[in-house]
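Scrolling down, you'll hit the structures one after another.
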Structure P
Amino acid sequence: MTENEEAGWVRTWGTSPQVTDAVFTDVTLRQELRISGGGRRVRVRLSNEHGTAPVTIGAARLGLATPGGGVQPGSDRVLSFAGRPTTTVPAGAPILSDPVDLRLDALSRLSTSLYLPGRVEACTGHDMPLDVGWAIPGDAVTATVLPPTAEPLEVRALISAVEVMPSGPAEVVVALGDSRVDGAGSTVGAARSWPDRLAERGVHVSNQGISGNRLLNDGMGPSGLARFDRDVLATPGLGSVVVSIGGNDLAISCAPREGGPLDDFLAMFPGDPVTADDVIAGYQQLIARAHDHGVKIYGATLAPYEGDDIFSPAGDAARQAVNHWIRTSGAFDAVLDFDAVWRDPDRPSRMREDLHAGDHLHGNDAGYQALADSVDLSLFG
């Protein structure tokens, strides 16, 4: 591959690696995903970045997915690593497959198959996957039809990105955020998060949302500040980033603690309480780091959440203070006013009833569509 080709890689799908509880032994993981922009060559990024031991990949394949977990005949490609069909990924490291020739249209649905001959614990992956996947006993990477022994996967395992060589100039928009970026509340297997919907408008998008994630403190995955270099700035073809995170920091800090199940939930989030000023300072760090790399950075206002158990008037006041700063400071290169899209005009601390998933916190399919439709495409490219 030439140097010019290497410079042309663009991430067309991504998910933020985190540690999972999944354990696998002598199994094939078949996982489907929908890319954003198309290309003429493709490579896959696997991650053992949160693993505690090396992971051996005994065989790997990539192809176009067909309904029910199958692979389209003629599209199947063997994935190799430095020319070899097997590889061992060191603990704490990612690995890129060799490129394969496979012409992909925008919004193609891919099937990846990874055979794990040994035992894998502390599997790096992604919780709450909204794409479908299966675990199949033994080496089944060549199966074009899903075997009856397959069982549904509860996590996205090992695969963290897909990159393409596009036919023309292209830039990636990275969405950095929490469950509202991840797509919680949308239809599983249908690619209906707002980053997925934005991709349908002709944009290469990498979704770096983690459900429960915070800007300032670890907990549900590394904090936004901690993972910004890996999940955003290291993205091939990066053009801009949309920051949609910080709401959990404020809601958790201000949530009522009165004993009972909510206290058990809040115990999952370590760290001292934070204020609106703390979140704003965190944004300023992201802005400086993005601008140091010549990357445009856009701030999304924090949407309302009254009606969820974690709601408090103090948390909502902090949210409103942060939103005022996002809208008026001029610190971000542009503002995406997601709060204005989702709030009930008659009760601004609540989401519109037709846009949430029944929990007053996450969007439904229509809610995420509304966010994607509100984005000004002139900000990209």
Structure Q
Amino acid sequence: MEWLRSPPCTAEYLGRRGILRFFDSDDYAQFLLTSKLNERRTQTDKIRPIRNLNLIQAVSCPWEAYNSNTFPKCLTGKVIWEEDVPVSVAALPKGALVTDKGIPWGVKHIQAPQAWGRTTGFRVKVGVIDTGVDFSHPDLRHSLERGINLLYRMALPQDDNGHGTHISGTIAAANELQGMIGVAPRSTIYPVKAFDHNGTAFVSDIILGIEWCVRNQMDVVNMSFGMKTRSRSLLNAVNNAYRSGVLIVASSGNDGRIGDIDYPARYNQTIAVGAINQANRIAKFTNRSGLIDIYAPGDRIVSAWLRGKHREMSGTSMATSHVTGAIALLLSVKPGLTPAQIKAVIKNSAKPLQHGKAPRMAGELNVMRMIKAAEFL
């Protein structure tokens, strides 16, 4: 089939795409066999335009392929076609590079340092689906495993944007003398590069990232990005991860919307995170609704950046990484907790917002209260 031999591409110029999901596992297996989607790739290949999404029994392919005469129409009626929409990382424009480091205000605010005598996140595996990470950064050098690059399979998931490095620093930076300390400095980051240098990916890239995290038994997954469109395929992947014991932490978005938050944070099987500022108020940029599970520091957050530097950034992305780090601290002392138990502990132990007007509003993250609440499980 000619469309299977299209040039390899990345998210920035693949064009319109779709996800074809199969209800019948035999149909899916037969499709893979007849379409030869599992052909060998050379070491120099980027990821091909046709991707197997085994976690949800689907494939991602270009719109032209679906509409072409070469597509196996015999399976129509047993499949669902869904737009493979673009997704963007959830951060506001970059702040300034900074020289002051140490323990950032957000890490202090959630009382992570008070917990370090008992837990530092040791041996907890954290998947970060993002733009990759700066493997040479001195603050992260001892906190990283190889992970995976979904855009260039044979390459390290090296960060060419900065967002993933910033997120990873807040979670697990460990360079007290010359750099900064993250929430869970002895947890281990497994970077999953699904986003290109513009901070853009397709839903199918995210699904592949979730699949990798499930297969490699991550304890918690940070997803600091969002989209406005509901995707059944992404929901299916999130549900499968949840049932497999892998909890996903997701950002609510930065549009300042009230009564609405981004996907995948909007799914019940994730932890939806909003941002607060240093004045203990909900940040103006945060999307918020009754679906927010927890608020955490997300305004003017200093963390690691490319080429060993540090940068101040704001966004629900930054808030999400604080929550992921806190979960790593929790799982280090309570390794058997299920996703449902973790979510309940985080919500029930939240500290009421000082300036929250609605009585049922989600509270803010507090590590000490969280760990204490987990003792009764």
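No lab work stands behind these numbers, since they all come straight from the coordinates. Just so we're clear, the structure is a prediction, and the values are computed from it rather than from any experiment. Cβ atoms are built from the backbone, for glycine too; each structure is taken alone.
With FRET efficiency 1/(1 + (r/R0)^6) of positions 90 and 202 (r between Cβ atoms, R0 = 41 Å, to 0.05) as the yardstick, tell me which of P, Q scores highest.
Q
Which one of P, Q has distance in nm of label points 7 Å out along Cα→Cβ at positions 194 and 234, as calculated from the coordinates, equal to 0.8?
So the calculation was done on Q.
Between structures P, Q, where is volume of the Cα convex hull per residue in Å³, for residues 82-297 alone highest?
P
Computing mean projected area of the Cα convex hull in nm², for residues 170-209 alone gives 3.8 for which of P, Q?
Derived from Q, not from the others.
Using distance in nm of label points 7 Å out along Cα→Cβ at positions 34 and 314, single out the structure from P, Q with the greatest value.
Checked P, Q; max of distance in nm of label points 7 Å out along Cα→Cβ at positions 34 and 314 sits with Q.
Between P, Q, which one scores greatest on Rg/Rh (Cα atoms, Kirkwood Rh), for residues 146-273 alone?
Sorting by Rg/Rh (Cα atoms, Kirkwood Rh), for residues 146-273 alone in descending order puts P first.
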